[in-house]
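These are the structures, in structure tokens.
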Structure P
Amino acid sequence: MRGRGVLSGVAFAALIALGAQGAKAESLADTMVAAYRHSALIEQNRAVLRAADEDVAAAIAALRPIVQWTASHTISRSEGTTDYVTARNTTLQIGAQILLYDWGRSQLAIDAAKEQVLAVRQGLVSVEQDVLLDATSAYFDIQEATLRVALQQNSVEVLSSERQAAQDRFDVGEITVTDVAQADAQLAQTQAGLAAAQGDLEVARERYLAVTGRFPGELDPPPPLPNLPASVDEARAIGQRNHPLIAQAQRQAAVAELGVAQAAAERNPSLSGNIGAGITRSPQAQLNGAYDNRNSASVGLELNQTIYSGGRLPAAHRRAMAVRDQARASLLNVSRQISELVGVTWANISVARAQIGAIDEQIAAAQQAYNGVREEAALGARTTLDVLDAEQALLEARADRITAEANLQLAHYQLLAAMGRLTVEHLNLGIPTYDPSQYYNAVRDAPYTSKQGESLDRVLRAIGRD
């Protein structure tokens, strides 16, 4: 019985190295790249950003002329002195109107739209961090689940040997049927644990599929842990400077400040210019078969200001100030949340490291206890149940070691995210990234059409919807 089925440290080390043999194994960076390219959430928020870009174009367009044409044809019938008279008039007019000056109201709208674009860009960076963190979590979930399956499989093999050894000893009368039943129960429990571990692996595979768009193949061992700041205070300072949610809240606070100025500017007058031309044709007024055509032209200036709005403008001003206060409080709250998040993830790293150190000692002690109990059982000083309990304690310690290692690795990337550094650019993933300024530069001057619009027109014509 001695030496048979021992769960050695060498075997466990082999489990930890699982996946290192495949030459084409996927790395953590590969997983992140796949998630970045696959994410529908990123695509959704890119569209949100493009919509915000168009708001800038719309605000700029408010300062440009508006040219309109109008065509009308009217028929009227009235009672004359001897009979009814029918009159027909056809009018064609074209006119242009432009806002000349509104004491800064339109410029404030442009500035607010630009600030909103910058805020949405930071929101896109935050989404990018979330996607990469989900990919990291999915990667480590696969690693942990795979190691747990291997550990449970090894334990089933060990307990199968223990159960056979118990049966052999029972056959020669050294132990009772109770000992065999205990070995059977422990083996069944471990087999159930193996089934659960295999189920967890399938769940992890499905999550990996959802995140990256494909099932995982052979995975590389986790990369070296990323470097961290020297202290938690330094990490907090980095987070306050770099986290996209803080930058987004700052931009939104600026938008709210501009909103207050806009609401106040609504009380200012507006100066507009207009020009128009038209022709009116009256068929009923015929002289020798000719129509009566009347041409007209006009040019003018219009200055207007709201004197009384029934309280609407003051209410809008007060509302804008309330929104500004909300944005300021939101910025403070986000800043505090990021500071807390950095502190929590920093503590999680320290906890995971301490757990790993303690569990390593636990594993060493449990392995020694297991070996000793087996020796004593061979001499008849220990029961089969004692051996099974010792084996179970060793199994649980090694399972806890797998979980603690996965927690430590994930906590490092959670800290990177809390500091605003879990991005494609900072991680140097080596792939082209989305340029948020490209679409903005194409539409910021409010062109009549754009390359994107022309492409969309071609698509619509191709599918028969134009």
Structure Q
Amino acid sequence: MADSDNLSEYSVSEISGAIKRTMEDAFGYVRVRGELGRISRPGSGHIYLDLKDAQSVLSGVIWRGQASRLKIQPEQGLEVIATGKITTFPGQSKYQMVIDSLEPAGVGALMALLEERRRKLLAEGLFAEERKRRLPFLPKVIGVVTSPTGAVIRDILHRISDRFPLHVLVWPVRVQGETSAREVANGIEGFNRMLPGGAIPRPDVIIVARGGGSIEDLWGFNEEIVVRAAAASEIPLISAVGHETDWTLIDHAADLRAPTPTGAAEIAVPVRGELMATVDGLARRQISGLLRLISGRRTELRAASAALPSPRDLLALPRQRLDTYAERLAPALRAGLRDKRGRQMMAAGRLSPHTLARTVLIARERLGGLEARALRAHRQQLARDRARLDGVSKLLESLSYKNVLSRGYALVRDADGQPLRSAHGIQPGDALTIEFGDESRLAATASGKGDPSGIGGSGESEPARSAPRPAPRAKARPAAKPRESGQGSLF
């Protein structure tokens, strides 16, 4: 118990710091070989991972500055050699390795990972031959995705200028490092997003180029993001990564693989001088062929003209026929004239004055008969119309209300001139008009309902001043004077 009382006391931070110093002093700079397990990439840019073997797991961290300089990107299952220092993380009471560099444990490990990825993308159909497009024979614009400072772009521009000078667009990217794959994919997608006829011309061919290097240096072109961008490109794409012996996954997805960047430029454009020579040769062959064709046609024409009869022989028979018809024409005209003259004399004989007078007399008799028939028909129709009109007039007179008024009755109208059939609806003070059988009218004013003396006359005779008269109806002009009738109308 006494010995425990003499032990020094440490705070949590002090003991954590002491352990940290002990670990860092004991393990300075180390190289650790293991298989990558869990890998985490938060938004801070750091990479957190696990190095493991069959028995143990070692946590590791790659700070953002070092992560951007890695030759290969860490992937789960890849066997690597990590170089860095062992330290502790007091916040979680754990030790970890701060990794400065990461490299594969051997080319075999990378090749195994590469083969596994190749089989995966092949199964998806990204390397199928039917997806590949033919390159245009003579593109107007070429897009190049590569580093703007390397020798590759200078070789491509120099080769294109020598063969067939045209417009070249360069999309600058990093061809090595952590961001290489993303930048190359963005370059391919960016060229495809350009619109034809825009301010910046859309490329007809895309070249993805990089110089030679180790498998670690070219690893960015084996990333899935680059392969998928190359397979999805609508613009024909040439892969020119590394030397002839270097193969990457973008070579399988591209429409065509070039052995070198310079070879890509040679594939993309033909030689202008050779094209001009070919065109000149074709033009000479065309002219020579036309001359031979014209010469042959001229010979055939001469042979055909020699076999044809002469124009004099062709016109001899028609000329003889014309002479025959000319000889027959004058007698035929004289015979026709005699026939016409005879017909005229016969017609003149039939048109003598005696015959003409008789014809006119007959026509007058027929016209007189027609006139008499028309007059009789008119009189009969007029009589029928008059009888019908008399009947309608008698009916109208029998139905007229004036016959009723002539028997001592009167007709009462309201202010609008409408006849009243009942006292209902008449208010005191309403203006009324009374019409008698002699067609005289009297203006009156209603003084009360149900009062026989409730209508006071104004004493004014026709026309009444206080009540408006209805507009007189237009009377139809009778065809005949209506007969007197002793029976009056009920209306």
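Brief remarks on what is shown
- Entry that produces -14500 once helix-only ellipticity at 222 nm (-39500 (n - 2.57) for each DSSP H run of 4 or more, over all residues; to 500) is calculated, selected from P, Q: Q
- Per distance in nm of label points 7 Å out along Cα→Cβ at positions 169 and 297, the highest-valued of structures P, Q: P
- With distance in nm of label points 7 Å out along Cα→Cβ at positions 73 and 337 derived as 6.1, matching label from P, Q: P
- For 37.7, 137 (Rg and Dmax of the Cα atoms in Å, calculated) the corresponding structure among P, Q: P
- Ranked by distance in nm of label points 7 Å out along Cα→Cβ at positions 201 and 273, structures P, Q are led by P, which has the greatest value.
- Among P, Q, which structure scores highest (criterion: FRET efficiency 1/(1 + (r/R0)^6) of positions 49 and 217 (r between Cβ atoms, R0 = 41 Å, to 0.05)): Q
- Identity of the structure behind 8 (criterion: relative contact order in percent (Cα under 8 Å, 6 or more apart), calculated), options P, Q: Q
- Between structures P, Q, the calculation of mean count of other Cβ atoms within 10 Å over residues 193-200 yields its largest number for P.
No lab work stands behind these numbers, since they all come straight from the coordinates. As the structure is a prediction and not an experimental result, all values here were calculated from the model. Cβ atoms are built from the backbone, for glycine too; each structure is taken alone.
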